[in-house]
Structure I
Amino acid sequence: MVDGQRVYVTEDTEAAYYIRARAVKAGLIQEAKAKPRNALGDLIDRYLADNSAVLSPSTVAAYKSMRANAFPAYMAEDAHAIQYQRMISDETKRCSAKTLQNRWRLVTAALRYSHIPIPDVMLPRSVKRERAFLDFEQIQTFCEAIKGDDCEAAYLLALHSLRLSEIQALTRESVDDVIRVRGAVVYAEGYVRKELNKTDTSRRDVPVMIPRLLDLIDELPITWRDVTLNRHLEKICEGNGLPVITLHGLRHSFASLAYHLKWTEKTTMRLGGWSTPEVVHDIYTHLADKDLNEDVEKMREFYAVGKSVGKNDD
């Protein structure tokens, strides 16, 4: 640092570098105080500019927001000279572990695109947030509660495993006995339609399994936004003694009902459009633990009854 500004010094050897750096610091040599050629921010800007037509609009919008807010003290530094572990440690004071992981994903994508080796760093572990969902009995209560509701069609589509972006992309022609999930509506400086779904497995045909949905397909397309749907859903859940869930929680409720009906994880993944088994497996494991607890309680009741009988015999 010279006069409060970072000065970049390069030499062929470490010894020569330190000699030159001391000379610059002492004012014996005037080194150019220019922004480095490979500034991290410039690499990210180039990555976004070159790949904007390949990445989804929502991903581009999210990455632009990260570019504007992430790692502010390092964006002007040479990507080859950054101490990345220190950069990550500094960022932990500014955001959550999950947000930091997303920001680091953007940095690594930009470095990889510029053929710069990805540094080996440690990231903070994020606490996995469990998403609330309904079990099979609660789903029955919910379906009765929403009959005739303005948002009923959207909620029933979510119970068929559809994401909000997929629901909003449906047209009247998309649904008969089968829901043809094709494309998505995402937000990127305004709502836009994209022909590709989140993953290859997201593009799927889902048989209509709730007959009531067939009475509502003339309401397509759905134009309700996520804030409206989730706020309304919260009121319905609170008014009917149900766990407060989001629209995406209804998608997970689809998996919980599949578990109750003894579907395999593979079948649930296929109809639900999950590309990896983690979410479905977590839901199945969670519900299996619930069944285990109920089984343990039954055994406790057995022994409690036996003890009571023994006392009466005395």
Structure II
Amino acid sequence: MPSAATERGAGGVLYLVATPIGNLEDITFRAVRVLGEVDVIAAEDTRRTRQLLRHHGVEPRRLVSFFEGNEAQRTDELCRELAAGAAVALVSDAGTPGISDPGERLVARALAAGARVEVVPGPVAAITALVGSGLSTDRFLFLGFPPRKEGARRELLASLRREPATLIFYEAPDRVLATLRDLAGALGEGRRAVVSRELTKLHEEHARGTLGELVERYATAPGRGEHTLVIAGAGPDERAEPAVDVEGAVRALLGEGLGPRDVAARLQVATGLPRRQLYQLALALAREGAAGGSSEP
């Protein structure tokens, strides 16, 4: 049986094949055909991909791993195969490869080498959660997984306070509560949001409410599995909030007896500025105040 690359003529083809995010029936006829025809399937988790292939009666020619730990090496190998005219399919654990999963580097390298890249579209958790959220779909901003470190996460969320687009994040179950708390602190407890998990599976769940309400819910009942967080964008009143007088706010907090580090932490969410920048400003103003207080009349 000729390979997909042979049928399409000379030159390699990289297929980005979307796979189900939960329900194994959520796959296209085209995806099943391509996975059965290509010379090699590069999979983020070969065990999960074998399960999917068995379910649909597909016997792969060759199946190799492609995950964060071996992405650089495997990209070199697959690009050599593409250069030789092979047809390669890239799949992730679930959903569309390259979205918060390995693949971006391979696509860029394949295109630079002159290979053809074809997308076999299908499920994406972010879009699935968005359209079922009941929030605005006119304009949305997908931000992937927020930073794990608290300071970097709060800095990012604070920068989104006046963003009018609906916000979409992925998050691991053990970090959902911390992220919801930081979202409430940055965007306000009254901002509407939806937390979706187990999408397309038997126990699919959509928790709807304000950020404050969701913090309370997840403080006592954390969920399993990866979560998708969908948060309403800033309304007209929030977008029209006056800019913060950063220097004045720093001086006021220093006057209350707070140290530069505490001042920076307090103002990071309110201003959206990097904590280091705020700390340096607070440190300079604290030194200025100390020097002024010790000067002779």
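Taking P(r) over Cα pairs in 10 Å bins from 0, in percent, for residues 14-141 alone from the coordinates of each of I, II, which one would give 11, 32, 27, 16, 9, 3, 1, 1, 0? Walk me through the numbers on the way to the answer.
Numbers: I: 11, 32, 27, 16, 9, 3, 1, 1, 0; II: 13, 45, 30, 11, 1.
The correct label is I.
Starting from the value -12500: which structure in I, II was helix-only ellipticity at 222 nm (-39500 (n - 2.57) for each DSSP H run of 4 or more, over all residues; to 500) calculated from? Walk me through the numbers on the way to the answer.
Details: I: -16000; II: -12500.
Only one of I, II returns -12500 for helix-only ellipticity at 222 nm (-39500 (n - 2.57) for each DSSP H run of 4 or more, over all residues; to 500), namely II.
Once percent of Cα pairs over 24 Å apart is calculated for all of I, II, which comes out largest?
I
Quick check on the output: 0.05 is FRET efficiency 1/(1 + (r/R0)^6) of positions 62 and 262 (r between Cβ atoms, R0 = 35 Å, to 0.05), derived from one of I, II. Which one produced it?
Of the options listed, only II reproduces it.
Values quoted throughout were computed directly from the atomic coordinates according to the rules given, and no laboratory measurement underlies them. The structure presented is a predicted model; accordingly, all values stated were derived computationally and were not measured. Cβ atoms are built from the backbone, for glycine too; each structure is taken alone.
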